[in-house]
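Engineer: Next come the structures, one after another.
Bear in mind these aren't lab numbers, they're just calculated from the coordinates by the rules spelled out. Remember, it's a predicted structure, so these values are computed and weren't measured experimentally. Cβ atoms are built from the backbone, for glycine too; each structure is taken alone.
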Structure P
């Protein structure tokens with residue numbers, strides 16, 4: 001079995017932290033004025049915004065666990081969900097410069113998740 005690289009350890013840990021933080025954050029701020037403004041600018045409504053954020057947090061945490069354990073599905077799940085969430089955000093809320101930041105973050109993580117060294121960790125070969 002291949003040894004987990006530092007990059008995979010960091011990404012897996014970050015996904016666990018980011019996922020937990022997303023769930024905690026949305027639950028703690030769901031009654032705030034700032035959250036009401038987000039809901040007002042989104043066509044998803046309150047329940048839709050809550051559901052997509054909680055689902056995203058759960059997916060990110062599951063992906064973090066999978067990355068740490070070398071489960072190949074985890075990198076595809078995270079990348080797919082992240083792209084879908086970006087598209088949902090663009091379609092349901094006014095465009096923001098944060099979408100460009102999100103796209104850069106997705107690209108950065110995807111770069112590391114699909115490198116030859118990562119392929120070896122996820123059960124493939126270093127050649128891809």
Structure Q
């Protein structure tokens with residue numbers, strides 16, 4: 001993986017040893033990546049960054065908010081953080097679903113196969129009423 005800080009005039013190789021499946025910039029223009037089973041923050045040409053999550057199973061999907069809350073789907077579980085990976089919570093995935101999303105305020109949402117939107121609360125998953 002390479003990156004450019006001058007609109008592609010020059011490129012530098014990033015110190016990433018694993019296959020990158022997702023890459024995104026957070027609100028502070030820090031490059032973050034997901035590999036097959038890990039999440040890394042703060043990748044630069046001179047630093048491989050900080051590993052904040054390592055899983056036993058492959059990462060299927062990643063979602064992130066503009067303030068870097070993250071939700072990661074792996075092995076039918078959602079792992080999510082609202083403090084840039086200092087701690088992670090887990091939730092069992094309601095099945096079947098198409099999309100997982102985490103908001104800037106840390107709300108966890110999924111779109112189900114039956115076109116329903118569910119929101120994670122302390123009591124489990126609650127359906128959000130759709131406008132008619």
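Engineer: Suppose you compute relative contact order in percent (Cα under 8 Å, 6 or more apart) for every structure in P, Q: which one lands on 12?
Structural biologist: Q
Engineer: For mean count of other Cβ atoms within 10 Å over residues 5-12, find whichever of P, Q sits highest and give me its label.
Structural biologist: Structure P gives the largest value of mean count of other Cβ atoms within 10 Å over residues 5-12 among P, Q.
Engineer: Name the one structure among P, Q that helix-only ellipticity at 222 nm (-39500 (n - 2.57) for each DSSP H run of 4 or more, over all residues; to 500) of -26500 was derived from.
Structural biologist: The correct label is P.
Engineer: Looking just at distance in nm of label points 7 Å out along Cα→Cβ at positions 13 and 61, which of the labels P, Q belongs to the structure with the highest value?
Structural biologist: Q
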